[in-house]
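Chemist: Each structure below appears as structure tokens.
Values in this text are rule-based calculations from the coordinates and carry no lab data. Keep in mind it's a predicted model, so treat the numbers as computed, not measured. Cβ atoms are built from the backbone, for glycine too; each structure is taken alone.
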Structure P
Amino acid sequence: MKQRLLIIFLSLGLTINLSAQNTDQNSNDTNEVKTATDNFLHSMGGKELWKQLKVLKFQHIWYPSNRESYVEDEIIDLTATRSWVKMKSEVFERIRAYSPEFGYWSITNGKFAQGSVESMENALKRGPFNMYRIIAAIAREDKRYEFKMEKTEVGGAKKIAVYYQQEYGGGITINYLGEPIVWETLQYKYTFGPMESYGNLRHPKWALYNNGSFRYEMVFLVGSSTGVDVNTFKNG
């Protein structure tokens, strides 16, 4: 009888211990979150730089699997949900922009189209989860954002779950150096290559989109502490 009780107690002890370990793995400890976000921020250029930035300008070369490559220039406002993009190849040109002031619009091969209300609402909803706005939010300690640690299947990595105004919108998976290796939202996922320096900023040199159907290379990346003119996002 005593032997049976001992086995039961040992089994219970093992169960409790394993449960505690599992809880630890899912921990959203404040110190763990701060260490992860600080390391991520440092890997991209550091807090002092990012908290001053108001706009980013960069150029990608995209390599789709089903059509010709194209050059993409983008301007991202880090102070609000505004974006301007120009995509151009030998046979195709498209400009797309969105902002709270001028809505969502595009010009494709010279033809203007005003985006739907739904297109604008989707842009505003996913905008806060843009990786660059997330980095700026960490640097500025933006209270609208909340970060937690989320499980990841990538060995040795940590995943930072991102919430904006209490709504979950995706996450950033970082390696042991704090460098981003995956950025995902509810709509898409990017897997990153090795880091490269662009002036004082650092960023992955290339990325694969979703299942690899698209790939891009970063050509240049520059930031500015001077705000962008809102008319940049206006048609014409």
Structure Q
Amino acid sequence: MMDEFDKSDLGLLSYYLGIEVEQGEKQISVRQSAYACRILKQFGMSECNATYVPMEHKLKLHKDREDEPVDPTEYRRVIGSLRYLLHTRPDLSYFVGMLSRYMERPTLIHLKDVKQILRYLKDTIHFGLTYTRGGNDVELGGYTDSDLASDPDDRRSTGGIVFYINNNLVSWGLYKQRTVALSSYEAEYVAAAAAACQAVWLASVIKEITGNKLKLVTLFVDNR
């Protein structure tokens, strides 16, 4: 290609759009440590006390109209910054996703919980993802789970999905279900259906890249 076009060879990719890439013979690691440091500095949390807990246990968030409101613009800025961090930090997906629901009218309670995430971020600033080399066979597997009516404002359930290719995490997400489930069984069924749709899409991507069609996709569902 260099014979056809004027270009420079900069070597192995090491940094791309805020994502640090470390390539070895048997694995590739990606993280956003520098970007995380900028987030902490931007929102005045560089010198905060770190914590290993991103959110209080069994915390119930809701749209409290009586609590003191905070600047929604600033709240949206920090949530937006954290959402970009999710490219390499699936451990933050649930907590950032939950607090993203209150950007219309955030309150002091919501801001306190956001700062808790930032304190956790300081303690885990070097976290990221590592991908190891696999064999010739491609195995796709996923996990799905759902709670029941966890949102006190509309009683809708929250589902989560993760998918692995040869034990390497490639897809994850948190979402609020569109309908109100009447039982835990129904909520789990809706979550499983959403995961199946994601599996179909991932299988099509794998086929397009490798030229091989997957014979089996394993999906683990919480049925208790």
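Chemist: Consider the structures P, Q: one of them gives 10.9 for mean count of other Cβ atoms within 10 Å over residues 56-63 as calculated from the coordinates. Say which. If you can, show how the numbers build up before the last one.
Modeler: Details: P: 17.6; Q: 10.9.
It was calculated from structure Q.
Chemist: Oh, and also: If you rank structures P, Q by relative contact order in percent (Cα under 8 Å, 6 or more apart), which sits at the top with the largest value? Show your work: numbers first, answer last.
Modeler: On the way: P: 22; Q: 18.
By relative contact order in percent (Cα under 8 Å, 6 or more apart), the leading structure of P, Q is P.
Chemist: Related question: One of P, Q was used to calculate distance in nm of label points 7 Å out along Cα→Cβ at positions 168 and 208, giving 1.8; which?
Modeler: On the way: P: 2.5; Q: 1.8.
Checking each candidate, the match is Q.
Chemist: Identify the structure, out of P, Q, from whose coordinates helix-only ellipticity at 222 nm (-39500 (n - 2.57) for each DSSP H run of 4 or more, over all residues; to 500) was calculated to give -11000.
Modeler: Working: P: -8000; Q: -11000.
Only structure Q yields this read-out.
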